[in-house]
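The structures come next, written out as structure tokens.
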Structure P
């Protein structure tokens, strides 16, 4: 089965017809006869899509829709409402309440199946983002969603003429989004304000199917692939709608769609696109926080350990040598006790910056403790690594750290160092190399500080 769909209709023949068609297409179907059973089954079964009749025996479909969208466990389940009555106000009410679409009976099978395929693709994409986001939220690494939402940027890609101007004026009068008329030749040019959130594209720009081809190209580009696309059909042709959905359109409107409904559909697309953006940003920020130290901007112990193992693996494969250093700021506790933790933080940031500026881009530098750093130098012999370590000591010692309030704090570092080579370097050996470097560091600190101690690798 390629998806689970909940059919909600109090007429048994309607449910059976839906079930037969959806089962033949490979979907798993569930059935409910009223609003109460719909909500209960949605919570228990977590369907991928809900097909919801507008009129139910216990309450209206719109009331059921509002209940679904208000519950955190069902809020992101796409809902397609349908009815034998294509009543304008009811369609608008359903779209305002959060319905992904409203279809009037008789429903074209080809369009319905294409619509379901599109909704499933979008749901799977968001699920791929929301899973790591939930993991990061459990770790306290994802930020909460922002309540305030900026106006969306909607590009109206239309043939020039009075119809395009009239549509823009009508849409601008009904919402707080920003609508921009764009000629076909301007779509691919650089957008100084960023790519639009939503594209409303005329299906036939300069020829039949031009709009669909443009949408396919925009979906393949990194700058516009996350935008939402709505195709404007200049006719009422069902076949084009099915094709548009299968090519990646999020919605389709036509010449008979009222401007008020187009505005609502575009607003919904802006919200869904912004939700996807927020989720992607949350995951990216959380992943960054998982591997970076927030104070110094250096990688943290988790990343440093993984990268050190990778450096060891490359050394084994290439038959090369690499150096491992453990660096510690001397008498750092005294800095905190004498001048305060704010000064201590300033010292950490400055020392980290100097170390980073003194190493190659291919070298590893990570903060692995309060005032302790791990450095690895790939493809570096012991003699060269010793030169680097001694230079790092001088870089820190020669210039006091100047804090934001003008305080000059003298700082030195101690270093313990060892090397690994082409012998098999499994994680246990790498851990032992770090332990050797740490023991060498203790020797540096106990014999005067501000120096480098080397431990030769085992034969």
Structure Q
């Protein structure tokens, strides 16, 4: 992000515009929505600027900008369409440390003006770092269509009731009140009786809140999917937007965590093989403690919470503490890996069953029905197998698996930095060592990727750009 978005207070402050043509008029249409004192400089102004001057909406001066004209200015716009003049005024402003915008000159500007959806006092600013103004305009049109004109008056009414609303307990109860006001009762009241109807709707909600009890805590076990935020279910997104506390494992991607409510407390309760880890008892205690405070706690797990996520243990802890809970499924890593490979997990004539197994359990390396897994055509997704490659190879070879049995290693399934390495059972340990994989890995036994492959010493490697 090269431009950090902020909302600058302009009430009682000056904004200087150098230029009087169409480019200046376009900027002035936005600036006049603010409470700034606007000074425009330049000869032969556009008729619209003269009209605004006569209406005292701004002050026009027919000469060019000089240093003394910039006293106490908060912003300077250079819109003369004469590069040398814009550069001169920009230099004057920078000497006084005043931010400068030079129209149609992104590199020469200190700030940019976004596309704005105006529902005063609700304002949505849309920026593309100056790279795609057409995209910004289209996004503006989409958002404007979704935000009713009544949103501004509703927000002003809400501001007038702020002191009384502070008596409503913060968290889920207060969010529920505002959600009901802004998206249901407020708009209905405004449609019937204008501002009076909206005020009455808010008063009614506050009266109800005064006699309501704080809602009990809730723990939502939410599947974050393999990493791509677009693979989250709609229900999972909604839960993240509602969260008071997010307790996540270390495999949840940063892009998914970005979707959580900004005010939510985020706690990384990750478990690292052979490294620092949270105990399960500590995680359970945290979930119980925060839920007993009346919080909506999201237990965010990579993939699906019911697949090797110790879901039963955490649900049991909630039931023991009499805390309400729910499960929101997610896409497991095996499904994400198969999609990246362009491969089917089941195929008529090859396998009529699919196994999801883990290479490790509470006692160390996990034992399975190796004879079944070693049969030709068997397909299994092996989780937590990165450090168990030699063990897996040994068990399968002992039970008769062919050394040439295909295995595909998928790192960071579904993410932009995914890697896919196709190898054989015999070459699996060497392939993992050579690949030096740092991210989460799932091993796909019996399945090869559809993408073009090239031979390597340990088998085949799919070029990342081909995936």
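None of the figures in this text is laboratory data; all of them are computed from the coordinates on show. It should be emphasised that the depicted structure is a prediction, and the values quoted were computed from it without experimental measurement. Cβ atoms are built from the backbone, for glycine too; each structure is taken alone.
Which one of P, Q has Kirkwood radius over Cα pairs in Å, for residues 201-384 alone, as calculated from the coordinates, equal to 18.3? Before the final figure, lay out the partial values.
Details: P: 21.5; Q: 18.3.
Label of the source structure: Q.
If distance in nm of label points 7 Å out along Cα→Cβ at positions 281 and 313 is computed to be 3.4, which of P, Q is the source?
For distance in nm of label points 7 Å out along Cα→Cβ at positions 281 and 313, the value 3.4 is produced by structure P.
For which of the structures P, Q does the calculation of helix-only ellipticity at 222 nm (-39500 (n - 2.57) for each DSSP H run of 4 or more, over all residues; to 500) return -10000?
Numbers: P: -15500; Q: -10000.
Value -10000 for helix-only ellipticity at 222 nm (-39500 (n - 2.57) for each DSSP H run of 4 or more, over all residues; to 500) corresponds to Q out of P, Q.
Taking mean count of other Cβ atoms within 10 Å over residues 97-104 for each of P, Q, which is largest? Working shown, then result.
Details: P: 20.4; Q: 17.6.
Top value of mean count of other Cβ atoms within 10 Å over residues 97-104 goes to structure P.
State the single structure among P, Q that was used to calculate Cα extents along the principal axes in Å, giving 89, 48, 47. List each step's numbers first, then the result.
Details: P: 89, 48, 47; Q: 93, 63, 41.
Checking each candidate, the match is P.
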